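Taken together, the values in this text are just the output of simple stated rules run on the coordinates, not laboratory data. Because the structure is predicted, anything quoted here is derived from the model rather than measured. Cβ atoms are built from the backbone, for glycine too; each structure is taken alone.
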Structure I
Amino acid sequence: MKILLIGASGIIGKILEPALAKNHEIISAGRNSGDFRIDLSDSNSIEKLFSEIKNIDTCICAAGDCYTGDLLSVDQEKINIGIKNKLLGQINLVLIGQKHLNDNGSFILTSGKMADKPVKNNSCKAIVNGAINSFVLSASLELERGIRINAVSPAKVSDIPIEDLISAYSKSIDEGINGEIIKVNY
């Protein structure tokens, strides 16, 4: 299976890439590294990426910036960091990428536990992660050609056994599920 892994050089990507490469062909993409470059905040960059890579079976996104800070420091500019990068970036991956993925392909987006269990100083992450989960639930009802979409929603990665994180993404690849939010170590 050919997997496009966006954010391969990030915390989650560095865990996933070697694990998934054992059984799949991995094409990496990132803002500053990887086989291809992509800026999630720019739909033209997303379009360019999908025009350059053919025959993608699965697109995993483990990338996207988001502001962390106390509520008094939050303003529209800081909220927009996560909205433009992590939220709209992943939404645009699906909106644009659905035209390029192989039939019966899949998208795996990454949200996070803040959607369900926010902690102090993370209201922006809670907003973005919750919206990603809602998008996955609704988009799963409308994608055509057998394309599936799921989200992996991990707790803090440093607190998760690596095997659990790999298993969550693998479940979405291998089990044919659609419209699931796979929660990891809440």
Structure II
Amino acid sequence: MDSFKEQIIRKENTKKDSTMRFLITFACVALCFAVIMFTMMLNGFLPLAVFISGVIVYGGVYLMQNLNLEYEYIFTNGDLDIDKVIAARSRKHLATIKVNDTTDIGEYNGSDNGNKTVIMASAMNAEITDWFMDVKHPDLGDVRLIFTPDDDMLRVIKTHLPRTIRSKVNVPEKSEDFE
């Protein structure tokens, strides 16, 4: 029987994201002001200044849109693909993980990950539980995936985990009642 599950989770804005948005806005306003003031000193290049200011504003908007991130988890027959979707216009493949190579799994509490490569694909939302999955990856070595799966994704992942750690995933069974 084939197993397939797909989930998209939106990354919440953090303080770092808000600071970046503020700095980008401030830099755009300052650069536009400087360009306009410089062209006023040169007399007669105002259309060029407006054009350059427009390019600066476009670049600032583009940079701010790149802070809008979503993570897509695709589980297919024991393989978990993690992709980062940037501003709903481009996609970057982060990793493919074989779930049966998992060495540890559990709820993530911000603990130290040791000497592992970290793949952060979390919603960064305090209201949703983040999970970690430690895996021996053939290319990346010891990897810690930090992600935010829903209960359905956890149920599918649990069925493909090694028996020794399967009991660490406590997820309620799917109820058949649709009342």
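Summary of values
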| read-out | value |
| --- | --- |
| Entry that produces 26.2 once mean count of other Cβ atoms within 10 Å over residues 105-112 is calculated, selected from I, II | I |
| Computed 0.00 for FRET efficiency 1/(1 + (r/R0)^6) of positions 33 and 137 (r between Cβ atoms, R0 = 25 Å, to 0.05) - originating structure among I, II | II |
| Answer label among I, II for the case where distance in nm of label points 7 Å out along Cα→Cβ at positions 9 and 113, calculated from the coordinates, equals 2.8 | I |
| Answer label among I, II for the case where distance in nm of label points 7 Å out along Cα→Cβ at positions 25 and 169, calculated from the coordinates, equals 4.1 | II |
| Read-out mean count of other Cβ atoms within 10 Å over residues 57-64, computed value 25.0, structure in I, II | I |
| Entry that produces 0.8 once distance in nm of label points 7 Å out along Cα→Cβ at positions 49 and 89 is calculated, selected from I, II | I |
| Answer label among I, II for the case where mean count of other Cβ atoms within 10 Å over residues 145-152, calculated from the coordinates, equals 21.5 | I |
| For P(r) over Cα pairs in 10 Å bins from 0, in percent computed as 9, 28, 26, 15, 11, 8, 3, 1, the structure of I, II it came from | II |
